[in-house]
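FYI, it's all coordinate maths here, none of it is from the lab. From a predicted model like this one, the values you see are computed outputs, not experimental measurements. Cβ atoms are built from the backbone, for glycine too; each structure is taken alone.
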Structure P
Amino acid sequence: MICFTTFELMNFLENFSLKKHNTFGIDAKAKYFSEFISVSELKDILNSEIYSNNKTFVLGEGSNILLTKDFEGLIMHNKINGICILEDHENSIIVEVGGGVNWNDFVMWSVSQELSGIENLALIPGTVGASPVQNIGAYGMEVKESISKVHAFNIKTRKSEIFSNEDCNFEYRNSIFKGEVKNKFIITKVEFELSKTPLNKTTYGAIQEELKTLNLRENPKNIAKAVINIRSRKLPDPQVLGNSGSFFKNPIIKTERFNKLKKEFPNIVGYKISETKTKLAAGWLIDNAGLKGYRKGDAGVHKNQALVLVNYGNASGQDIINLSKKVQHTILEKYGIAIEPEVNLL
C-alpha cells in the first residue's frame, strides 16, 4: 500500500463566514463551523453537544451549493485527505482517496501516474467525497465508470459502511446519496479502479479539435490538458467571478419528442443516450432563448456559457434563485421543457 497524506486541524468556530467556502462567493455565516480530518474526529463532532443541539450540513468545497441565508446550525467541513494505492494489477490499480481531497488535484495525480478513467473530468470543482453524490460527468465520461466502492459513515449507527458501485444506484447526475440515504451518511473515502491502458475518450465536445490545435497526441495527460483549456475558455474562474459551474442539468427527453423539436429548432443540440432517450444541451436552450449574457443587478447568465449563473460581486443567494427561476420559466415557455438545477440550495 502506497499512501500520500497531509493533515490539518481546526476546532469549533462561531459566527463563521462562509464566503471563502462557497464558489458563488455568497457572504453568509454559519453559527458553528468545524473541520474533521479523520473518521475519529468526525465521531467526536457527532458526539458533541453542538451537533446534538443544532441542524447540520456537511460541506466540501462549496462548489455545488447556493447559500440563500445565514446557516443557523453547524457546518461540518470534510478535510479527510490522502491518496492510497490499495491494489496494483497488470492492467489497473485500485486507489483509495480521502473525501476531502480536491477533485482536480486527484485528476492531476492520476494522469501524472499515466492512469486513465477520470481525465475527461479535469477541472470540475469540488471534492472527491462529493463526486459520487451526483455522479459528476463531462465530455463523455462519468465518475460512476471508475468508482468501485464508496466508504460512508452512518450517522445513526455511528459505524462506517461500504457501498459497492451497484449499491450506489448511479444515474445521470444522481445516486443513492441524493435519494434514499440523503443526509443519513457522510462520505469519508472513495475507491477508484483506474486503467493502465489509455481509454482516450475524445469524441465528445471539442477534445479532438483542441488536441489537434495543441499538436498533442491522445493520452490521459494531454486529454486532461485539452479539457482544462476548453473549460477555462468557457467557464469563469470562481476566484474571479463567483459561480458553481453548470447550474442546470441537461434535460433528458424521449427521442420522438426531440425529433419534433428539431423540426422547429433545426440547430438544437442533443445526444442520443439510448434507443428511446436523448439528452439535450441545456446551455444551447438558454443561449437560443436569448439569455446568454443576461444580467439583473449582480446576478447574471455568463456571457460565454449560458449554463453558468454568476455573481458579479454582491448578489445574494436570493438574487441567484430569482435569476434561475426566470431562466426556467423562459425555457418552459419557449420549448415546453422543464430544466432542473444541479446546485443544492442551503
Structure Q
Amino acid sequence: MGIRVAVAGASGYAGGELLRLLAGHPEFDLVAATAHSQAGTHVTAVHPQLAGLDLTLGVTDAAGLSDADLVFLALPHGQSAAVAAQLPPEVKIVDLGADFRLKDGALWGKYYGGEHAGTWTYGLPELPGQRELIKGSTRVANTGCYAATITLALAPLIASGLADPADVVVVASSGTSGAGRSAKVNLLASEVMGDLSPYKVGAHQHVPEIKQATGATALSMTPVLAPMPRGILATVTARFAGDGDPRQVLLDAYAEEPFLHVLPAGQWPHTAATSGSNSCHLQATVDVDSGRIIVVSALDNLGKGASGQAVQCANLMFGLPETMGLSVFGVAP
C-alpha cells in the first residue's frame, strides 16, 4: 500500500485534473474523492475522461477524508479553512484555494472578503528557499494560476535588482477553465468563441499574492478571458532598475529547474505547447522603443497553475522525486 490520498472538491476542473494525475502516480493511492452537489455520483459521470477509474464521489467532510495520509483541497475560495480544521494534524494538506496564501489579513479581506484563516507555506518550489520549506511542511498553500505564471516571469528579475519593483504592468489571458465549472452566462460557448474580454481590471485577487511572492510594490494587471479551455499567457513588463540581460537572469535562475524552460532566443511561448504538462515556458527581451523589460510566460492553468503544482508540492512533502507522476512535455496539437 502506498501513500493514501484524497481529493475534496473532485467534481471541478482542478479536482478532475488531480484525479487524472493521481490515478497514474506510482506512489500515491487514491482512496477517496468528495464533492458537494455531485456526492453519490460515479466519477466517470462527472469526468468521462477518467473511464476505468472506479470511484464514487463522497460527501466533503472529515469522516470521508481523515483516513488519508494526504488531502488535496480543491474547493472554492473561502471553504478550505473549515474543512482543514476538522482534519487530524498528522494528515498532510495541500490547499488549491486561496484561503492560506496571503500573509496580510487586511488584504485577504479587501480582495476576498470575510475572515482571514491564516498563512501556510507557499507552494511554489522554484522560489529561492521555498523548496526546503515545502519539504518540511504539513500544510501547503498552492499558488493561484495567474500568480504562478506571473511570479515565475518576474521574481528573478526583481531579486537580481534588474527590474523596478514599483513599475510592473501585466496583461494576461486565461482559458475558461480558470473560472471554474459553475454555469455562467459569460462562459457559454456562444459568448466566449471569437471573443476576448477583460475582467476584474485593476482589481484581480491574485495581485497581492504576486506582490507578496515577487517583492513587487506596485503592479497593474489586466486579465483577459480567452476562447480556449485551458492555458495562460502572461506578458509582464517592468522598468529597468539596473544593468543586465533579462533573459540571462531567467536562464541563471532556472538552470536546474525541471519544469521551467527559457526558450531559445527568438522563440516565444504559446499556451498549446504547455497543455497537459507541469511546465512553464518563458522568454524575455528588451523593448526597442520604450527600453522596458518584457517577459512572456505560458503554462497550463490546470497543470503548473493548479493540480500539477499541487502534486509537485506533495511529492516534496513526502520525500519523493519532485517530478514523479508529472509530465514535462505538453500535448499538441
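Given 14.8 as the derived value for mean count of other Cβ atoms within 10 Å over residues 36-43, which of the supplied structures P, Q does it correspond to?
Q
If you work out FRET efficiency 1/(1 + (r/R0)^6) of positions 12 and 172 (r between Cβ atoms, R0 = 30 Å, to 0.05) for P, Q, which one comes out largest?
Checked P, Q; max of FRET efficiency 1/(1 + (r/R0)^6) of positions 12 and 172 (r between Cβ atoms, R0 = 30 Å, to 0.05) sits with Q.
Looking just at mean count of other Cβ atoms within 10 Å over residues 100-107, which of the labels P, Q belongs to the structure with the highest value?
On the way: P: 20.6; Q: 17.6.
Largest calculated value belongs to P.
Distance in nm of label points 7 Å out along Cα→Cβ at positions 76 and 108 computed as 2.9: which structure among P, Q?
Answer for the origin of the read-out: P.
Quick check: 1.0 is what I get for distance in nm of label points 7 Å out along Cα→Cβ at positions 268 and 284, calculated from one of P, Q. Which structure matches?
Comparing all candidates, it corresponds to P.
Match the computed value 16.2 of mean count of other Cβ atoms within 10 Å over residues 228-235 to one of the structures P, Q, and report its label.
Considering all the candidates, the number was obtained from P.
Starting from the value 59, 52, 36: which structure in P, Q was Cα extents along the principal axes in Å calculated from?
P
Given a value of 0.05 for FRET efficiency 1/(1 + (r/R0)^6) of positions 156 and 300 (r between Cβ atoms, R0 = 25 Å, to 0.05), point me to the structure among P, Q it was derived from.
P
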